[in-house]
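Take a look at these structures.
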Structure 1
C-alpha cells in the first residue's frame, strides 16, 4: 500500500500547535537570562540570583517577553505567508525567529523593567547599573540559547523522519513489532517538536494505518475505505 494519504493526527491538538513554539521560546529565553545573570553577578549566591530574577518577573519581565515572542511569531508568519496553521518546515521557523528582531524586543523589555524596578526601589542602584551595562551579555546568552534550541529542533525533525522511514520499512515487511517500536519513538519525539506541517503530514498517515492494524489484531489486510473513514473521524 502506498503511504501517500494526508490523514489527521490525533497526537497533535490545535491548541498545542498554536502555543508550543511560544512556550518553547519562553523557556529558551528564560534559561538564557538565568545564565546571563549568573555571569554578570558571579559573587551572588543562588538564593540572591533567584530573588533578583523573581523581582524582574514580578515587574513584568515574563509578560513583556512573552508578548514580544507572540508578536515576533505572528508578524513573522504573516511576513512569509503563513496566515493560519503550522509552519511547513523548520527553515520557516528559523527565518521567523531570526528575522523577527526578537533580541531587540527583549532588549527593550529589559530597559523598561530595569527602569521600572529602579524607580520603584525594587532593584537597587548597584544591580540596576550592572544590568544596564551588562545587558549585552544577557542578550548574547539568550541569542545563543535560541540558536541552540533551533539547531536541536532540526535534529529532532531528522530523527522523526528517520523513525517514519523505519516504520515504513517494517510496514512493507509486515513486521508489526518493529512498527510498534518505531511508532512509540515517533509519538515521543513529536511531543518535543515544534509542529511542522510537512512532518505532521507524514506522521498522520503512519498513525492511522498503525492504529488500524493494531486494532485489527495486527492483521495487515485493511482497505482504502477503512483508511478514508478514519481520515474523516480523526
Structure 2
C-alpha cells in the first residue's frame, strides 16, 4: 500500500469517527497527523452528536476535552432534540438531565413529529406525554408520509387514527414512491387509492430503478381497473 492509499485509509477512519485507529495507522506508516487537524475532527464529532467518539479520539490524540465543554454539548444536544446523544453525553460526564428540560424537549419533539426521541425524553423525565401532543405528533407523521410512527403515536394516545389523516399519508407515500405504506394507509382507512396516483407512483419507482415497488404500484392500479 503506497502513501497515497495510507492517506485515504486514514482519512476514511477520521471521517467516520475512528480516530484511535487512524492515529495507530498514522504512527505505523509515518503519515503525519497534526494536532490541529485531530482537534478539528474531535469538534466535528461533537457537532455530529458523536460524543463518545470525540472522547475516545481526544484520549488517543492526547488532546484534553474539558468537562465543561462536554456538558455544553450535552445541553446543545438537548436543545436540538438529539436525545440519544444527550443521554450518552450525560453518562459520560456524569451530569443528570434536568426533568423540566426533558419534558420541554419531549414536547418539542412530539410537535415536530419525532415520536421516538420525544417518548424517550418523556420516559427519562418519568412523565407521560399529554394525549393532544401524541395526536399532533401522529398527524405530523401522517402529513410527512411516516405511516408507522403516526400509527404508533395514535396507539399511545388510545385514539383511532382519522380517515383523512391516513388518506393524506397514503397520498404522500405514493407521491414519494413508496407504494407499500401507501397501500396500507388506504387499507386501514378502508379506502381505495386513485388509479392515477398509483400509476404515477409506479412511474417514479421505475425511474429510480426500484422495480419491485414499481410492480407493486402497477399491479395495485390494475386491480382497481378490474
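Thinking only about relative contact order in percent (Cα under 8 Å, 6 or more apart), which of 1, 2 has the largest value?
Working: 1: 32; 2: 9.
Sorting by relative contact order in percent (Cα under 8 Å, 6 or more apart) in descending order puts 1 first.
Taking mean count of other Cβ atoms within 10 Å over residues 149-156 as the criterion, the largest value within structures 1, 2 is that of 2. Once mean count of other Cβ atoms within 10 Å over residues 133-140 is computed for every structure in 1, 2, the highest value turns out to be that of 2.
When P(r) over Cα pairs in 10 Å bins from 0, in percent is computed for each of 1, 2, the one that comes out at 8, 23, 19, 20, 20, 9, 1, 0 is 2. 1, 2: which one has helix-only ellipticity at 222 nm (-39500 (n - 2.57) for each DSSP H run of 4 or more, over all residues; to 500), as calculated, at -23500? Going through each structure in turn, the value belongs to 2.
Hey, FRET efficiency 1/(1 + (r/R0)^6) of positions 21 and 181 (r between Cβ atoms, R0 = 41 Å, to 0.05) derived from one of 1, 2 reads 0.60; which structure?
On the way: 1: 0.90; 2: 0.60.
Only structure 2 yields this read-out.
Computing distance in nm of label points 7 Å out along Cα→Cβ at positions 37 and 101 across structures 1, 2 gives 3.5 for structure 2.
FYI, it's all coordinate maths here, none of it is from the lab. For clarity, every value in this text was computed on a predicted model and none was experimentally measured. Cβ atoms are built from the backbone, for glycine too; each structure is taken alone.
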